[in-house]
Every structure is written in C-alpha cells, then in structure tokens.
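Peer 1: There are structures below to look over.
Throughout, read-outs are computed from the coordinates displayed, never taken from laboratory work. In this text, all values refer to a predicted model and were calculated from it rather than measured experimentally. Cβ atoms are built from the backbone, for glycine too; each structure is taken alone.
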Structure 1
Amino acid sequence: MKWEEQNGRLVKNEVKGTVKNLYDYVVSMSQKFFRHCYIKRMQAKQYEEDKKNATLVTSHTAVVQMDFSENYTCISQDEIQSAHWNQGQITLYTSVLWFRDQIMSHVVVSDYMAHNKTSAVIFAGEILAKLPEGVTEEKIWTDGPASQFKNKYIIAAMKELSRNCHDVKLVWNFFATSHGKGPVDGVGGTLKRIAADKVRSRQCIINGMADFIAAVQHSSITVTSMTADAVKQHECELHLDNIFSEAKAIKGISDFHCFEWQSDDLITRQYSSEIPIS
C-alpha cells in the first residue's frame with residue numbers, strides 16, 4: 001500500500017510488483033530516511049538541552065515553543081441541525097516558555113482565522129512582548145510548515161521582532177518534519193477541554209472569541225485576545241508588507257533547521273548544534 005496524491009487529496013493505493021521492486025524502492029529512500037532520523041535526534045537532543053540550560057538560575061536565555069493549535073469550534077450543547085453545519089471557529093496560538101524557575105503557558109486567542117506568515121509573526125510578537133526581565137536571548141522552537149513558520153518571510157521578520165522585544169537576540173529553531181509535538185499541544189487541548197466541558201454542562205454559551213476567553217479565564221494559562229482588526233493594525237505598525245516584499249529567497253531552506261541574524265548576516269544551520277562554516 002502506498003499513499004499517493006489524487007485530485008488534490010491523499011489516498012492509499014495498492015501497488016503491485018516484485019520483491020526486488022520493493023527492495024529497490026526501500027533502498028532509494030534510505031539516504032533521505034537516515035538523514036531525517038539524524039536531524040530528528042539532533043534537534044530533539046538540542047531542544048532538551050536548551051530547556052535545561054534555560055532553567056539555570058544564572059541563565060539569560062529563555063526557550064519558548066510555539067504553534068498554532070487546531071481551531072476551537074463553537075458548538076452548543078443543544079444546537080439545531082442547521083447550526084451544526086454553520087459553526088464558527090476561533091484561532092488559538094499556543095506557547096510554553098522556560099526561564100530560570102518559571103514555566104509559563106500563554107495563548108493568543110483571535111478571530112483572525114488565517115494561519116499564515118502574517119498571523120505567525122504578529123502572534124509570535126505578542127508572545128515575545130511579554131518576556132520576563134533578564135532575558136537577553138530567546139530560543140524559539142516550532143515545527144516547520146512552509147505556509148506558517150519555515151519561509152523567507154518569517155526569517156526576514158525576525159529582525160523586527162527582535163527590535164520590538166528590546167533587541168533580545170532571537171534564534172529560531174525548527175524540529176524535524178512531523179516531529180514538532182510538545183507541551184504546546186497540551187496547552188491548546190486543555191483550553192479547548194475546559195471550554196467544551198462548560199458548554200456541555202450548560203455553564204456557558206460560546207459564540208465567539210469573547211465568550212471563549214470568559215469561559216477559560218480561570219485557567220492557570222495566560223490568555224490574550226487579539227481581534228482581526230488588531231492583527232491588521234499590527235501588520236501596518238510592523239510594516240510587514242515592506243518586510244515581506246523585500247524578503248530574500250533562502251536557497252535550500254527546507255534543509256536548514258536553525259536561523260539567526262548576526263547584524264545583517266543570516267546564519268543557517270542544518271541542525272541547531274552544527275558549527276556553521278564561514
């Protein structure tokens with residue numbers, strides 16, 4: 001059986017052949033597979049090491065993992081059939097930060113529904129704007145979808161994000177493909193479970209962003225709201241149109257998993273602990 005794309009969708013098809021065909025196919029994949037395994041292990045090791053170093057009492061480096069959670073769907077306990085086919089949704093941008101003795105969970109809740117480069121920069125900026133005192137370097141960890149995080153636009157916007165959080169040095173790290181799960185998934189799941197439990201027990205009705213925030217406000221997770229209008233305003237204030245239009249292509253960007261700016265020079269690494277060749 002093999003997954004293949006047909007008419008824009010992935011389907012599982014039965015492929016027939018000889019044992020040698022299968023052997024040749026596996027061998028053809030081996031180099032790519034072994035490299036993927038190596039990157040996955042190196043990034044996982046560095047992620048744990050970064051968190052350990054960030055929790056030292058003398059640390060000036062914080063670690064934050066960020067990701068878009070699956071949207072919360074505004075369901076009702078007693079909804080009519082037509083409402084079932086016309087449910088609203090809410091964007092959740094989740095993060096967990098480690099610094100010294102602090103582990104802080106923060107979620108940006110928004111009615112801006114696009115999970116793209118614009119919202120990724122603006123929501124990340126909202127998270128970084130609330131860094132604890134004493135942080136001089138921020139190591140960001142995310143997964144690597146090109147539509148959201150791993151693209152030339154996000155890398156170009158890192159300079160502006162650094163300026164907006166008092167010139168804190170930013171290092172953006174990416175997990176290996178399909179290996180980006182972490183505490184942020186639990187944070188988003190926790191908020192959605194709290195909201196869903198209150199809806200099911202008829203303690204509240206959630207029709208939009210404000211209702212959702214009211215339902216989860218007693219959680220230990222910090223929740224920040226950002227309307228679609230506020231996103232547009234931040235987009236103008238950060239001059240994202242100019243940043244994105246001037247962003248330069250990064251050849252072989254999918255092969256790199258760590259990016260940082262040193263003055264006007266972009267440093268790229270295949271994995272975070274790699275020593276770049278000058």
Structure 2
Amino acid sequence: MTEAILPRGTFWGQPLRSSEVRGLTLTDYTYPPSLRVAPHCHESAYLSIVLSGGYEESLSGGERTCRGGTVTLHPPHERHADRFGTTGARIFTIEFEPRWLAGATDGLSVLDRPAVFRGGMIASLMVRASAELERMDDVSPLAIEGLAYETLAEAIRGARNGGRGAPPWLQRVWELVSEQCRERLTIAALAAEAGAHPAHLTREFRRYFGMTIGEAIRSRRIEIASDRLACSDDPIAQVALDAGFSSQSHFSTMFRRVTGTSPALYRRRARRR
C-alpha cells in the first residue's frame with residue numbers, strides 16, 4: 001500500500017476553522033473517539049498542540065503519549081501513525097511554508113527531527129495563536145506571525161535541551177483543569193491531587209504554562225462555549241451554564257474579554273465562515 005503524503009492544510013481530523021497567514025497555515029481540528037490513523041507523513045513541517053483529549057503516536061524512534069498541553073514538532077515527511085483515545089481530541093496546528101521557515105531561521109538547522117514539549121512557554125504561545133485564529137480580526141495576521149516566530153524560537157531551544165517541559169505532576173494538573181473545567185475546582189483539591197503545596201502549585205503552573213490556574217479554567221470554558229456557539233442553535237444562556245459559567249452576563253463579559261466580541265456576534269460570524 002502506498003503511504004499517504006498529506007499536502008499542507010490537510011489532516012485526518014475535521015477542521016473547525018482554518019486560515020492562511022503569510023506563509024503559515026493555522027487549523028483547529030477535532031478527531032473522533034477511537035480513531036486509528038495508518039502510517040502517513042506531511043509535506044510541511046508543523047507544530048501542534050493538544051487542546052483537549054489525547055492520542056498515542058508511533059514514530060520510527062518509538063511512541064509518545066500526547067495529552068492536553070502537549071506540543072509536538074513534526075519535520076516534513078516524518079512518518080507516523082496515531083491512535084486516539086475514547087474521548088477523541090481537539091488539536092491546533094501551525095504549518096510552515098518552506099520559504100517562511102527558511103527566512104525565519106536564517107540558516108539554522110531546525111525541524112530536522114521530531115520533538116515533544118509538555119507545557120511551558122511553547123504551550124502558552126500555541127494557545128494564544130489558537131485564540132487569534134478564533135478571533136481573526138484585522139490585527140490577527142500580525143499577532144499570529146509574531147507568535148509563530150516566538151513559538152519557533154522556543155521549539156529550537158526546547159529541542160536543544162531535550163524538550164524538557166512541565167514535570168509529570170504538573171502536567172496532570174493541566175489535564176485535570178482541561179477535563180474538569182466546568183466543575184468547581186479549588187487550588188487545595190488540585191494541590192492534593194498533585195501532592196504539592198498550593199503555593200508551589202500556583203507558582204509552577206504560571207511558570208510553565210504562562211497563565212494562572214483561574215485563567216486556564218476560564219480559557220478552557222470559553223473554548224468549549226465557542227465550539228457550542230459555532231455548531232449548535234442552543235440558547236446562549238444554556239451554552240453559558242453548560243460551559244461552567246454562573247450566568248449569561250458573566251459569560252458574556254468573559255467571552256468579550258477573551259475574543260473581543262459578543263457571543264451572539266461570534267455565532268453569526270462563525271456561521272458565515
């Protein structure tokens with residue numbers, strides 16, 4: 001059987017939103033539960049981050065587990081296969097056009113081998129780029145290109161030091177925040193789960209993920225609500241409550257603060273796209 005070689009902008013998931021920005025292709029994908037993807041490769045180098053769910057990836061050098069907050073670096077034509085878990089996954093990717101990559105790295109040898117990063121600044125930058133793709137106003141192309149430069153720099157540094165990211169206990173907290181963001185989480189409960197002092201947890205969480213635990217919870221709730229607004233006709237008040245917000249007014253305030261627009265306007269724009 002001929003191995004699939006996917007062109008830029010093509011993945012096995014269902015695209016939620018996508019945009020071409022100055023030699024970069026940004027796409028937000030969802031993958032169904034228990035999906036198995038046969039060995040394949042991509043024409044373009046790319047970075048991806050798991051926003052929710054997770055999967056197992058098989059490469060020539062072994063296997064890696066990718067859960068919430070995991071960033072993977074894929075060189076062009078890297079052969080790999082994927083196995084998604086029972087919850088599926090949502091993954092955001094930035095693909096690099098060769099000319100953009102050559103100009104950005106100025107001759108540095110990068111993206112010549114796969115790497116994985118768990119949390120840290122690179123994850124924070126990827127989440128911000130994902131938020132820009134959702135927002136997509138007239139300033140977003142400038143912001144996205146700047147974030148892409150920063151992300152690539154972090155990937156280069158991370159690959160050189162072995163891709164060290166958040167320790168396993170902190171990665172577990174990130175996963176709990178991502179999976180249980182609609183519940184009434186407390187710092188004390190998360191610290192007890194991680195076996196860490198609350199003060200140490202909050203300090204290390206901000207250090208590795210570039211945001212507070214509260215900001216991470218709000219961001220994840222907004223992410224869930226954004227998907228629901230774009231893909232359903234449910235009343236905004238119900239979307240707010242189901243995403244974990246105490247009221248529609250609180251949701252609208254937080255939504256506008258993160259996306260720069262109201263939930264109703266976001267829904268209309270998403271439907272037009």
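Peer 1: Starting from the value 21: which structure in 1, 2 was relative contact order in percent (Cα under 8 Å, 6 or more apart) calculated from? Walk me through the intermediate numbers first.
Peer 2: On the way: 1: 21; 2: 15.
It must be structure 1, since only it matches.
Peer 1: When mean count of other Cβ atoms within 10 Å over residues 201-208 is computed for each of 1, 2, which one produces 13.0?
Peer 2: Computed on structure 1.
Peer 1: Moving to a separate point now. With mean projected area of the Cα convex hull in nm², for residues 97-248 alone computed per structure, which member of 1, 2 shows the largest figure?
Peer 2: Looking at the calculated values, the largest one is 2.
Peer 1: For which of 1, 2 does percent of Cα pairs over 34 Å apart, calculated from the coordinates, equal 17?
Peer 2: Label of the originating structure: 2.
Peer 1: If helix-only ellipticity at 222 nm (-39500 (n - 2.57) for each DSSP H run of 4 or more, over all residues; to 500) is calculated from each of 1, 2, which structure is the one that comes out at -14500? Walk me through the numbers on the way to the answer.
Peer 2: Working: 1: -12500; 2: -14500.
The structure behind it is 2.
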